[in-house]
Structure 1
């Protein structure tokens with residue numbers, strides 16, 4: 001190429017290069033293939049050219065003279081030179097990198113091929129929300145293969161004190177990376193082993209005193225719909241999501257055995273379930289229907305537009321919890337309390353499963369085992385108390401004969 005020449009590419013020699021109106025190269029005298037391409041318009045670009053086994057000679061663009069110093073460009077060229085000597089093909093590697101899927105690509109494929117096929121609608125909605133709100137902003141543009149544990153930890157850190165949601169996001173990323181491993185998009189799961197936040201315990205059973213304080217606080221709750229929903233939670237053992245999404249067509253209030261019948265698609269275990277209702281609960285539901293400021297023909301607790309149900313009880317529950325001066329418990333604790341007391345009254349695992357709608361009886365067995373363990377601890381304590389009382393009594397008039405050193409021989 002006319003005008004091309006060779007020189008060691010240093011800050012001084014690069015500054016001395018003068019465009020001449022034609023394309024020409026200034027090749028480095030030390031690293032084979034490292035050169036500057038000077039274009040007709042005067043643009044100067046660091047490049048590296050190498051030879052493939054098929055004798056083709058691809059060129060890699062390293063950056064412009066304004067973007068890289070000569071030393072930075074030299075280090076990049078030297079790294080490519082060493083890699084080529086070891087059998088690598090830098091241009092192909094770069095093309096593969098450009099074509100490699102990003103986390104956005106992984107999400108689209110995971111959502112299409114796994115999430116919407118294997119999960120219920122509510123779970124899908126939660127995953128979509130967590131991806132778009134928390135994971136995508138930091139990870140979406142990254143290549144699947146470059147995400148490391150530090151990047152997952154950065155997502156968690158960015159969520160601040162949203163501990164429960166952060167744990168759910170880590171769980172989402174973990175299943176996404178497992179999907180990536182299954183499809184050979186990477187070899188490991190960087191979300192596995194990420195330390196999760198400690199969450200508020202769900203397995204809290206409220207005491208009688210706590211229940212009385214909660215009931216008084218609910219009575220003072222300013223939002224009437226929350227008052228009705230929380231009251232329903234206390235006496236049915238229903239999940240709070242089931243109650244928020246309740247529909248009028250599910251309630252049979254006029255039957256001799258009033259009930260709340262949930263279809264399979266609304267149940268966590270995917271099976272239809274019926275909650276029995278007592279007279280007071282029926283009256284409370286009827287009262288809410290009469291007094292509701294806005295009545296939907298479908299939803300028991302409609303949102304302000306009437307287009308769907310209320311989405312969360314968390315803010316009302318936070319107010320109730322503060323007024324009741326509770327230091328423990330979450331919304332699930334209402335259900336846990338109901339089922340724990342049922343087990344303590346002697347209900348079997350089958351009774352609890354039929355009451356709660358558990359998909360797996362093993363979940364119901366946990367309540368039975370907990371009740372049995374509590375009764376056993378009580379019996380053990382009574383036994384210890386009896387033994388200690390016996391130990392404190394004075395011996396009777398019977399003589400205590402000391403043991404002698406050796407037994408007599410016959």
Structure 2
């Protein structure tokens with residue numbers, strides 16, 4: 001086959017196949033296909049997905065020169081582009097905030113943009129222009145280090161399904177209004193937010209990720225939530241707020257998410273759920289909850305242990321449980337009651353579907369060991385339980401292992417794996 005014949009093969013490809021090929025290529029290479037043949041010269045100008053990053057231009061030690069080169073490349077692509085742009089991604093470790101970004105967003109707002117991702121250099125913040133709020137066809141919006149101030153006439157993103165905001169400056173009223181004004185929202189990620197008392201109203205929300213210094217989190221209208229991951233950080237102000245709180249955070253956060261399938265809590269999340277008393281209220285049963293991951297639980301805090309027990313007992317179809325204790329020990333605020341779990345745990349309750357348990361940072365505290373004993377004795381389907389002692393437990397590991405091996409197992413097939421982390 002001669003050279004001209006090979007060119008003819010490229011030229012005769014259907015437009016849909018050419019578009020698929022161009023979409024799979026890095027944008028820089030997609031633009032380079034213009035030299036293949038006259039047919040391919042402008043094919044790249046109609047692709048609907050534009051992904052810009054620092055690989056779009058040759059590397060340079062001169063940041064100003066590199067930034068200028070990248071901006072020129074973006075300008076050239078947008079200037080020559082013909083047709084709708086459904087996806088625009090700009091992620092750069094070098095590009096700084098500048099008025100040109102406002103112009104790009106204005107251009108995109110007129111091109112039926114559906115997915116927008118913006119992340120500038122680590123030390124750069126940008127203020128979203130008003131034209132962002134006129135991108136009515138957005139289905140995905142991801143912003144990093146951005147200032148948002150929606151105009152009063154903003155009615156929401158009626159088609160938005162995925163919203164990710166990281167290190168975003170926005171008022172409490174505006175973020176709550178933004179969320180509630182996206183009726184189709186299915187996935188929400190809020191990272192590095194400080195001091196918010198947040199109420200989330202999102203009737204179609206299925207996936208929720210929260211990370212930051214939250215004073216309050218209330219899930220008020222989220223009946224379809226399937227997966228939640230929360231990492232809460234603590235400051236002196238938030239700790240004081242926790243101490244003064246009278247409401248039951250467990251009920252306020254988890255009271256309306258009976259369809260929950262996976263729950264992951266990090267750092268002070270269990271502490272947050274333990275604030276307030278839920279006693280006397282109707283137990284919340286999580287029939288769909290199959291996986292629970294809770295990290296840095298203080299087994300010295302009776303209230304945190306009660307949160308853990310309440311979740312496990314009221315999740316009849318739980319299959320996987322992962323718990324980590326806190327390696328930082330302090331004097332217990334309450335004396336240990338050897339009958340604690342028997343008094344709190346229904347005598348006829350079984351964890352019928354629990355198959356996998358992993359507990360890390362085990363220090364050997366009485367409530368901690370008693371919880372492991374409870375799981376082993378009431379999990380007839382258990383297949384494996386993995387125990388990892390805390391690195392701060394130096395001399396008690398052998399005694400811990402002996403105690404674990406003595407615990408009765410409801411499952412004859414349950415395998416106990418004891419892992420000693422290398423020093």
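Every read-out reported here was derived from the displayed coordinates using simple, explicitly stated rules and does not represent laboratory data. Here the structure is a predicted model, which means the values were calculated and not measured. Cβ atoms are built from the backbone, for glycine too; each structure is taken alone.
Observations on the model:
- Comparison of 1, 2 by mean count of other Cβ atoms within 10 Å over residues 376-383 - largest value held by: 2
- At a computed 10 (relative contact order in percent (Cα under 8 Å, 6 or more apart)), which of 1, 2: 1
- Identity of the structure behind 1.25 (criterion: Rg/Rh (Cα atoms, Kirkwood Rh), calculated), options 1, 2: 1
- Top of 1, 2 by FRET efficiency 1/(1 + (r/R0)^6) of positions 144 and 248 (r between Cβ atoms, R0 = 35 Å, to 0.05), largest first: 2
- Which of 1, 2 leads on FRET efficiency 1/(1 + (r/R0)^6) of positions 176 and 312 (r between Cβ atoms, R0 = 30 Å, to 0.05), largest value: 1
- Test item: volume of the Cα convex hull per residue in Å³, for residues 56-127 alone calculated as 156, pick one of 1, 2: 1
- Identity of the structure behind -8500 (criterion: helix-only ellipticity at 222 nm (-39500 (n - 2.57) for each DSSP H run of 4 or more, over all residues; to 500), calculated), options 1, 2: 2
- When mean projected area of the Cα convex hull in nm², for residues 160-255 alone is computed across structures 1, 2, the figure 5.7 traces back to 2.
- At a computed 20.0 (mean count of other Cβ atoms within 10 Å over residues 112-119), which of 1, 2: 2
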